[in-house]
Structure formats: structure tokens, C-alpha cells
1. From which structure (P, Q) was distance in nm of label points 7 Å out along Cα→Cβ at positions 50 and 122 calculated, if the value obtained is 3.0?
2. To which of P, Q does the computed value 2.0 (distance in nm of label points 7 Å out along Cα→Cβ at positions 66 and 82) belong?
3. Which structure, out of P, Q, was Rg/Rh (Cα atoms, Kirkwood Rh) derived from, given a value of 1.10?
4. Taking distance in nm of label points 7 Å out along Cα→Cβ at positions 18 and 58 from the coordinates of each of P, Q, which one would give 2.6?
5. Tell me which of P, Q gives -14000 when you compute helix-only ellipticity at 222 nm (-39500 (n - 2.57) for each DSSP H run of 4 or more, over all residues; to 500).
6. If you rank structures P, Q by distance in nm of label points 7 Å out along Cα→Cβ at positions 106 and 130, which sits at the top with the largest value?
7. Using relative contact order in percent (Cα under 8 Å, 6 or more apart) for the comparison, can you identify which of P, Q gives the largest number?
Structure P
Amino acid sequence: MSVETILAAKGREVRTIAPDATVGEALRRLRDERVGALVVSADGATVAGIVSDRDVLHAVADRGAAALGEAVRGIMTERVVTCSARDPVGAVMATMTHRRIRHVPVVDGDGRLGGIVSIGDVVKHRLDEIGREAEAMREYISGSR
């Protein structure tokens, strides 16, 4: 199964924030929109970086409340791990585990945003897949009697 399967189920909406927005604004949006990360983008279509709740936590721990007035560009991760909708879910899950990241933006061949997958999305997909496999096995076993 590919990442496209996850996007078809959850949608392609990506929450973005401008690089010059404040860390405080990012924190409020993370809370209000109940997400763990925002893609940093000047135009809402291309990836300049990503800012997560952990990035905010580290900034506040390092610099105190003054960090909330800083620009997001100062705390964002610039080297963003991305995937395409054609990538296998297992490969994305392995990357997330290996790199210890929880959010991967989905981009097309031109680098334009086409969605985002979280570790929760990937785990849910895998659990659903296991459930379908178990049900197929039960049907097979009960049908062979």
C-alpha cells in the first residue's frame, strides 16, 4: 500500500505557517488545530521547513518565554524529510522510526505540498491492514470446513 491510501482516507489538507510568524503564534495554532507540526511555507505550497511542538519546547527551554516572540524560521527544521504519494507506507514508517520524526510532508515531483502523514496515520493504517488480514484469515478458515 502507498501513502496515497492514507491521504485518500484522511484528506490532503496541510496546516502551514509563514516563516516570519512568531513562535507564540505557532504554539497557539498547534494547540487550537490539535496538530503536532506545521509546515513552514511562504506561499502555502512549497516546503521551507517544519516546526513541531518539540521545536517550540526546545526553544522555550533554551531561551525562556522570549522565544515566543521570535520568528518560526529561527526554530524550524530546515532539512525536511518528505515522501511522495507513491511511496510505500512501510518505507515511510521505517524512515519515521529511523529518523525519530513524527510528521512527513507529502510532495509531488515539483516539490509542491500534497498532504502530510503523521506517525499516528501510519500506525492506524497498519492496524487497519492487520485487521483486514485477520478477517480474511478467519473467513478462509471458516470456509474451509
Structure Q
Amino acid sequence: MADRCIETNIEINAPAARVWALLTGLARMPSRNPFIPSISGNLEQGARLSVQIAPPGKSPMRFKPTVLSVRPERELRWLGSLLIRGIFDGQHYFLLQPIGEGGTHLTHGEKFSGVLVSLLSDTFSATEAGFRSMNTALKHEAERNEPKP
């Protein structure tokens, strides 16, 4: 079984509480997020979400991941599968780490596993580009109206 990981990082000049609020504000997320045009559900461990992603240049995909971890201002993690577990699974995560005075380091990634990982490798560059565009949009929104140090 093949594994693959995509991980992106960005520094945001806003406190983790503000970044977390934007990241977990599911109702408003699609209006400011080019990668996730639709998301709904409860951010509670074990809950199911309904998520649509739109990697640049690829057809949008919808899936229903299970929330694995919700640690306010620190971590949000979910696990989605294509059809059934083991075919093509993705553990998506957002890790927030406070830095300096009022800044946040965001790590945004996904660990892919399953028998189809090597066959779907052409989607990984588009997915990484989608992560980066989401990170940039989140940074822009979090820093807007945020006092500068």
C-alpha cells in the first residue's frame, strides 16, 4: 500500500484564536476559501462532515470525512475515504502554533494512504496548490483589521 503526504506552512500575523475562529467558522468558510467551496457539519470528534474541495484545474470532489481531533486553537483533523477505507484515504489536518507576539504558524496538510494512491498521483500537485491558495486566503482574512505590531 502506498503513502503520500502533502504539507504546507504559512506564518500569519494574527493570534491563534483569530485564525482558529476563521478556520472553524464553517458557515462563512466557502465565501473566503478558494479550495473548500462547501463544508458543513459539527466540529466534534466522531462527527461526519460534508466537504467539497476544488483543486485548481480539477473537477470538484465531495466526500464525508469523520472528525478525528478538535483541539481549539491547536489542531483540527479529519479522515476521509474514497468509497471504502483502504482504497484511497486522506487524513487532513490543520496545526496552529502561536509564534512571537500575536502570530500563528499554520501547518496544513494531508496524509494519503491506500491502494489507489500511486494511481491518483496526478492530483497531488493540484491539491497542494489548493492548500496554498487556502492558506493565503486565510492569512489575508486573519490579518485584515488586525493591529500591526
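1. Values: P: 0.9; Q: 3.0.
Only one of P, Q returns 3.0 for distance in nm of label points 7 Å out along Cα→Cβ at positions 50 and 122, namely Q.
2. Working: P: 3.5; Q: 2.0.
Structure of origin is Q.
3. Details: P: 1.10; Q: 0.96.
This value belongs to structure P.
4. Values: P: 2.6; Q: 3.2.
Only one of P, Q returns 2.6 for distance in nm of label points 7 Å out along Cα→Cβ at positions 18 and 58, namely P.
5. Values: P: -14000; Q: -6500.
It was calculated from structure P.
6. Details: P: 2.2; Q: 1.6.
Across P, Q, distance in nm of label points 7 Å out along Cα→Cβ at positions 106 and 130 peaks for P.
7. On the way: P: 26; Q: 33.
When relative contact order in percent (Cα under 8 Å, 6 or more apart) is computed for each of P, Q, structure Q gives the biggest number.
Since every read-out is calculated from the coordinates, none of them should be taken as a lab result. Just so we're clear, the structure is a prediction, and the values are computed from it rather than from any experiment. Cβ atoms are built from the backbone, for glycine too; each structure is taken alone.
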